[in-house]
Structure formats: structure tokens, C-alpha cells
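Every read-out reported here was derived from the displayed coordinates using simple, explicitly stated rules and does not represent laboratory data. Predicted, not measured: the structure shown is a model, and the values here were computed from it. Cβ atoms are built from the backbone, for glycine too; each structure is taken alone.
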Structure P
């Protein structure tokens, strides 16, 4: 899972990146792309690792990407949104703190400004493609009528200043996937608040079903990310923070994208795999290796809770909670799967 961090200049994007990735303060990286990969916390992986004592334990991972420049720096160049087009979702940082030499925060207008830039960037892409299709038509190349219809609908929506994420049939259309529209991506809005303020501003936005909002106290969380475990525990208690920004954002990001985890276990490795909810077993197999999907026979499935209730895999088998599933079985969060395949 790759999450791109965007926001207006001065919103605290670098501070938030440092907090989420537990990186050192990034002043030296100004203007440079930054990538931070962290493991997704999951108590179930820890339990399975203690149970199987594998040679390797591998957690699911999430990658945060902070581009050196995006469309916010040069509104006339929509191409500057290109770095985040391959991200699965976007984290929009919105300033809601006061700072010396800066005007009072205006989170509502700031939120709208970035939305408008994303819509404009996508509209430019759509119009260029429609112009090309019209040119091809005049040359006797009819093109794909379904693509033309979808792009025309995208243009209507974008010209009405509405993001594509609000129309799932457009945002998720396979024919449009290659365009990687930025306004089609799920958005998690992070209001970057003062140290002593943990409340959402009024009119926090996020009326769209694929857009959510939450508060982060960026400076506070940045300090927390640099502490050792004991210091961090005391810090969390002092400021009444129930979980670090890293844990909270990952949890909300997973929910926003509709992601779940399944596990493979054994003496060699205990590993968490990330897939979308309702993924068929044969497609989940591909997350491990394309050959497993190609030669898929059956999936041997045991729910994590059933394993915990039984105590051992052998006992779960005796209880009949280990079952064989076919290609179309929708994998559930927490499933422990052994794929049977032949290539």
C-alpha cells in the first residue's frame, strides 16, 4: 500500500511524514522526494510468530511518499501531480495551527483549494485524451466507444467541479485505470492541529464516502516518533494520546481502502499479506506468487479466531474448522491460508 502525502506549502507535510515514518526531522530533504516504509502493526502476527517460532516474521508494510513538489507549488503545471498518480490513496495535510509570521489557519478554504487543483489536473488529462480520440476519429480510427463514453462522463463531472472519487463507477473503471486520476483516489484528510487541540475544525469536509478526516498534532507526534519505547509511553499518557499517529493513520487508511490481511504460517515464515476486501482466493494467491494463481487447486483455510480457540492447528483440524475452499471463496480478514497448487 502506497500513500502519497499532499498539502499546501506550510501545512506541515514534512512534519507529518516524520511522525508517520518515525524519521529524523527532514529539513535537509527540502525539495526532494522522500519515501518511508514501515510495518503495519498487527498483534495477530506477533501471536502467530510466538506459536510457530519461524525463521522469519514478516508484517504487512505501508509506504508513505512525500513528493518534493506537487501541483500546489505550480498550479499552471498539472504534470507536477504525476509523482502521486501511482499511489493507492492520498493523505491531505491541512494546516489548523498558528505559526509566527503566518496568517490564521483557514482549513476549509485550504481543503477546497487542493481539491480544485486535483480536479483541474484531471480535467487537463481528460481533455487531451478526448482531443486525441476526436483526431483519430477524423483519420478513420473509431477507437473504443466505451472509453469515449467514460471520459465524456468524467469531463462533465470535473467541469462541475466534482472529484471523480464520488462516482465509484468512474473512479474504479478498469478502462480508465491507466490514467491514474488523482481526484479518483481515496483521500484521508489530516488536520494538523496545535499541540493542545485534538478536535476537528468545523465543516471538516469529507462528505464523500471515500474521503475521511481526522486530527493529528503534527509537532507533538513528530517528537513522539523520535522517542524510545519508555519515553513514548509516558508521553502518550501525559497528552492523553491513545495511539500514535502512525497506528491511527494506518488503521484509517486500511478502512478507507477496504483492505484486509490474511496470513501464511509455518516453520520457515509467518507473514501477513494485504489484499482488498472480498478478494477471491485465486486472486489472493497471486499476492504471494503468480504461479500459485496459475496452478491453483484449493485453499486450505482456518480463521485466526478458530485457531486461537483450538490452541493448535491439529486441534482445529479435529474440530472441523479447517476447511477447503475453491477459487471463488472471498478471503476474510484474519484467514490463515495454505494454498494447494500445481504448475
Structure Q
């Protein structure tokens, strides 16, 4: 899973990036220009920890989340267009956005306006998508004038996209449009899910009373979380308790991101490796097998499945089997979060 962290100048987006990835400051880039920086983190999962303790494998592999940030940009307004140009280029590859909005006073920017800042970036996405859709429709029109036939529903889908965008709405209002095979390749920015991260001061855990249309929102006290990310686990736990935080910013953001993207985790276990895999929720078993290895998908026979809760309650696989908790499922079985799967295949 790859998430893009975006935000206006001085919103604290790089502070949030550092809090999530445990980095200690901004990366320097040649000439002070903006450049993409990646940070990969392991997804904490108590279920994987238990499975690893139980099976004692040679290797334990957590699910991974990669965050992408544009760093090195001077915090001045005249750099805004350069930032947006690079953002529109590099952020097309991400699955969703963490849109950071400032909710603290700034000496040069004044009081925060979270709704305005959210809308400014949303409008940039809509304008970019308008340009993409209009350019393609112009090309289709030119081809039709030359007598070339246009097959499929691409033109109709793009016209539907254009109608939404001209109404100043993001394509997230109708996600099926941008997800259709004919339009998926355009990687429309306004179609990507958004989790608004409201960057509050250390002593403020309240979500502002602002409407973020077609997006979800959560509060992260960025500066505080970045400081805690540099502490040992014991120190960070004590620190979080003092501020009434049950989990780290990373754990909270990952949980909300999984829910936003409708993702699930399944596990494979064995002596060599215990591993967590991230997939779309209810992905058919045969396609989930392909996430592990393409040969498993090609030669899929059956999926041997036990729910984590059932295995944990039974104590071990043999006991779970005796209790009838282990099932054989076919290729269309919708894989559920927490399933432990052994794929039977033959190639």
C-alpha cells in the first residue's frame, strides 16, 4: 500500500511524514527543489506476532505501508506551482492521499482555515483531471472526424467524468467511473480516496467543525507524535498515556487507511515464514493466491482456511481441524480479514 502525503506550505506534512516513518528531519535536495521521498514502515499486527510465536518460523514478514512526501521545498508561496506540478506527476502512483491541513497559528500565515486549505488542494486535483479528460475527448473527436470508429464506452465514461468535474466535484463521488477498465489508466487524482489529517497543536485533540466533502478526517498532533516517534517503545508508551493516546499516530493512520481503502489482511504460515498479506476486502481466493505467487493462482485447486480467532481459541492447527474449524474453499471464496490460508495448487 502506497499513500501520498500532501499539504500546503507549512501545513506540517513533513512533520507528519517524520512521525509516521520515524525520520528526524527534512531531506535536503539539490538546489532546494522539491523531490519525492519514500518511507516504508511495517504494519504492527498482534495476530502476526502470535502466529510467529506459535510457529517459530525462520522469518516473519509484516505487511508494509509506503508513504511518499515531496520534501526540500522552500516554505514560500512562489514555489506553490512548482510543488503542484511535481505533486501531480509523482502522486498519480499512490493509492490514496493523506491530506494534511494546518490547524494551528502561524506567524506568517495567521490563523488556520482547514476547510479552505482542503478545498484549495481538492480544486487542484479537479482542474488537473479536467485537463486530462478534455484532452482525451478532443483526441477522440478528432479521430471520429477522420472516420475512425471509437469502440467501447470510453467516450461516454469520460463525458460523465467531465460532467462531475465541471460541477466542481471530485470523481470520488462516483468511484466506478474512474475504476472502469477504459478510464483506469488515466489515474485521475480526484478519484483517489482522501484521509484528511488535521494537524493540531500538542494540547488539542479536537476535530474542527468543518465539512470535508467526500473525504474522511482524523486528528494527529504532528509535532508531539514526531517527538514520540524518536523515543524508545517504553518511553513512547508512557508519553502517550500522559496525553491520552492509546496508539501511535502510525497505528491510527494505518487503521483508518485500511478502512478507507477497504483492505484486509490474510496470513500464510509455515516453518520457513509467517507472513501478512494486504489485499482488497473480499478478494476471491484464487486472486488472493496470485498475490502470494502467480503459480498458485494459475494452478489453484482449493484454499484451506481457518480464521485467526478460531485458531487462537483452539490453540493449534490440529485442534482447530478436529473441531471442524478448518474449511476447504473454492476459487470464488471471498477472503476475510484474519484468514489463515494454505493454498493447494498444481502447475
Structure R
């Protein structure tokens, strides 16, 4: 073996031994279902200019003067129910903490340490990154747990992290994973969860993603180009690869192909809207339509959420069930999120190892 090959092996070995911190980021959750904690969470969340992207003055009036005061008491009742489903805790937080622990176990014999933070509330990014700054990492990998990039989720989390780190005197090597909609383990965990159900027993299948205002996906494109002028429903290309709508449809196509679903078997739709100018079709309306058509059973995926939460367990599992029943249907079956599925853990492990090498 020549000197060059020996030096190359030494270099690779040194690179692998870099002290690395991996920061997993989830959206967030109230500290408790009490009205005060829900109000605090909604205030922080909805005042984010990447979430409600209107001028500061209007956003302040809308959020602090209208939405939060009226919504917090109602939301607190829903969160109380969610806590009960989660065994007295937030399912989002519980699944995310367990995921961090499982990933840490996968890297137990390495120089890689995992941390978990929430974009809104606790454990806070400020607290966790303060701890990471003292650990003197050679490298930090930032991994928002949002498979499809959106400015209101991945973008907001990354921006917040960069603002905090920019104030550090010593800034280590940084790597950012902005989306992973096509990660094999993520996809396979969804497919595996779906296979516990007899797909042929359902009248229709929904792939329900969290909604976004149309203006936010339009901002992905330059000039006067708009999302609805792109082939986002049928094609992912170099121009629309960071369009949330395009990656939602791409995610669906990958899952549908693995499950051998035909196009007529399913509908891609969007939930949790605030007004009519959000991505369509709306999930609740699709549920209603299939009830009116005489469907008795529908199966619902929600691939935008890697951990079960209010939007999956309550909105789909209970609210959509009520809508479906009120229009003649019988059962809305939610496909569980990836949560801590072994294939999901395996997929994230591979994704992180790719960043390490």
C-alpha cells in the first residue's frame, strides 16, 4: 500500500472521529393542556412571520387580539383530550424523545450525540443550543423532522437555529438537512404501517398533508410564476423541488407505487386550513364527499407528520370520523405515523451517516 493510500485511510478515520452533535427539531407542543400554556404556545407559534406571513402590525392584531384569545380556551379542551390519548403527556413529545433515544443507541459507540428541541416551547432551541455550544462539537447536523420542506416548518426551524448560532464566538462545521421526503426508511415505515390494514377493504384512500396558504408555495418560484402553473401534481423537477405541494405529491407517488395503488384509488388533500386561499382540495371536504357518495370505509395517511399529534389523532381520527358518519360513512381509519418505527429509525440513521461521511 502506497503512502497516499495510507494518508487517505488516516484522514477518513480522523473525519469519522469528529465530535458531532445532531439536533432533531420538532414543531412544538404546549407544556400542558392548561389554557395558559396553550395560549403561550399559540402566541409564540402564530407570531412567527414564516407561519403567518403578513405585515407585523396586522399579524400582531390578528394573532394577539383575535386568534389567540378566542382559540386558546377551545384548543385547551382538545389538547386535554390529546394528553389523555397520550397517557397523560404530549404524544408528539413522547414519540420524539423516544426517537432521539433510539437513534442515540444506534450511534452508541461513536462520537455522535443527539439532542431534541422544539421550534416552539420546550425543550426550547435556545436552551438546547446553549448546551450544545458548551459541548465544543467539531460539527453540528441540523435535522428538522419535517419530511417535506416548507418555509413555515423547516424554514422557520433552520432560521431560528442560524440566528442563535450566529451569535456564538466559535461556530463549528454545520450541516443542514432541509427535507427527506424520499428517505427510504421514512417511506418504508409508512408502507409497513399501512400493511396492517387490508387496503382492498376501503372504498377510498386519502393522503392528507398539513395545509399551507397558496401564497407561501408561490413564493418558492421567481417573478410572476405561480405554483398552479407548475406540474407539481405530476412531476418533481429542479424548479419545483422545494415546493411543498410538489414534494407532497412526490411522497404520495412513492408510497402508492410501493403499495401498488392505482391513481383512482387515492386522493391527495390538505388539512388544518385557516381560510379558503389554502392548498386544495381540503381533506375535510373530501371526507364529506366520499360519505355522500355512499362510501363506508376510508383509509387516511398523513405523511407530513412523522409523529402522531393533534392533527392526526384528533383532527383525522376523531373530527373526520364525525364528519364521515354525519354524511353516511362508518369508519375513518388513520394509518399511524412513523413515530419510532424501526424502519424510520434505520432511515434516519442512514441519512445521518451520509452527512457524517
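Data overview
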{"read-out": "Ranking P, Q, R by FRET efficiency 1/(1 + (r/R0)^6) of positions 103 and 263 (r between Cβ atoms, R0 = 35 Å, to 0.05), the structure that comes out highest", "value": "Q"}
{"read-out": "Ranking P, Q, R by volume of the Cα convex hull per residue in Å³, for residues 23-110 alone, the structure that comes out highest", "value": "P"}
